[in-house]
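Enquirer: Next up, some structures in structure tokens.
Only the coordinates and a few stated rules stand behind these numbers; no lab work does. This structure is a prediction, so every number in the text was calculated from the model and none was measured. Cβ atoms are built from the backbone, for glycine too; each structure is taken alone.
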Structure 1
Amino acid sequence: MQQTLEKLMQINLGITRSLSLPDVLDSILGATLTLVPALDAHIFLFDGRALTFGAAKWADNREETPFTVVRPGGLTATVARTGETVIVNTMHNHPLFENASPDWAGGILGIPLKAGNTVVGVMNVAYEEPRQFPDEEIQVLDLLASQAAIAIQNARLYEKARQEIADRKQTETFLRESEQKYRTLVEQANEAIGLLYNGRFEIINHRFKDLFGHVPIHIPNLDKWLLQITAPNSRQTISRLLQQFSLTKEMSVSGEFTAIDAHDKQREMAVSFSSFP
């Protein structure tokens, strides 16, 4: 048993060396088939709701068609649901294999892969002949299953984090491209457009510059600056809009006013004040 435990320690290092889920599953299956004289082993992944085929391996490394379909009420589904190991000494005439192929006659173990109390998968270890399973063999596979569950969970978390990073980068790229398109449309517009945020002009298009000449990037006092470019007959309107926005804290306040451009000409303008949570 001591040699087996030492072998399990080496196996644990092997299955945790990679965070790639396919590599982890292949390492688990390879380790299983070196520990017990089984014919093949299959792993199904469980997300709490559904089982999906993960990987399969044969002892002699031959290529076979894996059993990828989970039978309702079958061995795999039962182990996932109960979280308990199921021992089948012979599949022939066993209730869990009632509707299975008559060629299935060997022994099989259904082992839950549990991280804590959470079932993350099921490993089925099949034998060519009917078998009475020694307690030591089941114990070794249970120990391996515990290590395997942690490795699978770590690989899933890594994949999830990697996907989130990729999605975030894709979103950032989309936002940058959208912002660039928006800026291009604003710049090409015939209307004068300026976007002021936190006392700084983030966008000023060419038409705005043509009308108002040099506009400082930083506007520390918005009220004062607006009144400077507002025609006398519209200053009351601007003051009212500013006061309404300041007092009510509404998400958006907008209105129209008359401005005086850099050439002392009156221009009809629209203004909108918005707050962001």
Structure 2
Amino acid sequence: MTNRDAQRRPLRRLAESIGRYAVEEGWNDTPFEPLRVFRADAPMARTAELVSRPSLCLVAQGVKRGFTDSGPYRYDVATYAVITRPMEIEAEILEASPERPFLSIGLALGVETVADVLQELGSLRQQDTEPVWLDPMERPILDAVQRLLDSVNNRDERSILAPLVLREVAFRVLVGRQGSRLAAASRKSVANQPILQAIRQIHESYNEPLRIPDLAKDVGMSNSLFHRRFKDFTGTTPGRYLRQLRLEQGRRLIEVLGLDVGEAAFRVGYGDPSRFSRDFRQRWGQRPSELG
């Protein structure tokens, strides 16, 4: 076996493990809630999605390009990306085919997990926060993600080992080249627990009638302070965040479950399907009825 083959072997195994859970195109849940897997059988145009928690993104097969205010970034099997706060991410799939689909994972690191590991590590060198950053792929992170995938299908291993491996992944990222960025973002997240609480409530209840003033009241803030703190932390307003989440979930119901537009709109909290269609077209440039 050549050195090149030895380097590719862990990635092939990782791709096979992801493929067992990535049965549908798009995001697929796994039995371990923080871990999701993504599949694309063809290149995909630039689209946007909401990321609600600090996350590690790792590609096992294919190439993806993301876009932030700092400019485009490309990541593939040679790199991993870290998203440090809730935000909207735009990305496109550059390389994918039915024979070699694009396969990746999204692992929510968890504010509490990162803060706990950081407390044991002690102080790290101070570095400015960045919402998204990339580092070269390292074998310890690759191996830890593989162990996580191996453990999630067994109930006992999922409940006992998977949280420990998640903690290890957080550790590996924190001691990486730019780990102090995640540390700085973690400290900022701790200071914004009320906003994180509101984000969790939005994700849990987006399909119910939600009023932004009620969210502000629930976290003990005035409406104006809540809007300002929410936008400072996420880069968008609470109303837009809720709308984008509803649109994404509605699109998934139409594409994956085959629901008609009216039923999908009602299921995600829109009282008026025509308003859902207008917002959908504004977001993606096409009517939801044109999906196919």
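Enquirer: Work out relative contact order in percent (Cα under 8 Å, 6 or more apart) for each of structures 1, 2, then name the structure with the largest result.
Expert: By relative contact order in percent (Cα under 8 Å, 6 or more apart), the leading structure of 1, 2 is 2.
Enquirer: Going by Cα Rg over 2.2 N^0.38 Å, which of structures 1, 2 comes out largest?
Expert: Structure 1 comes out on top.
Enquirer: Kirkwood radius over Cα pairs in Å, for residues 106-193 alone computed as 13.7: which structure among 1, 2?
Expert: Attributed to the structure labelled 2.
Enquirer: Please compute mean projected area of the Cα convex hull in nm², for residues 58-153 alone for structures 1, 2 and give me the label with the greatest value.
Expert: 2
Enquirer: Tell me which structure, out of 1, 2, gives 17.8 once mean count of other Cβ atoms within 10 Å over residues 130-137 is calculated.
Expert: Structure 2 accounts for this read-out.
Enquirer: A value of 4.4 was derived for distance in nm of label points 7 Å out along Cα→Cβ at positions 50 and 186; which structure in 1, 2 was it taken from?
Expert: 1
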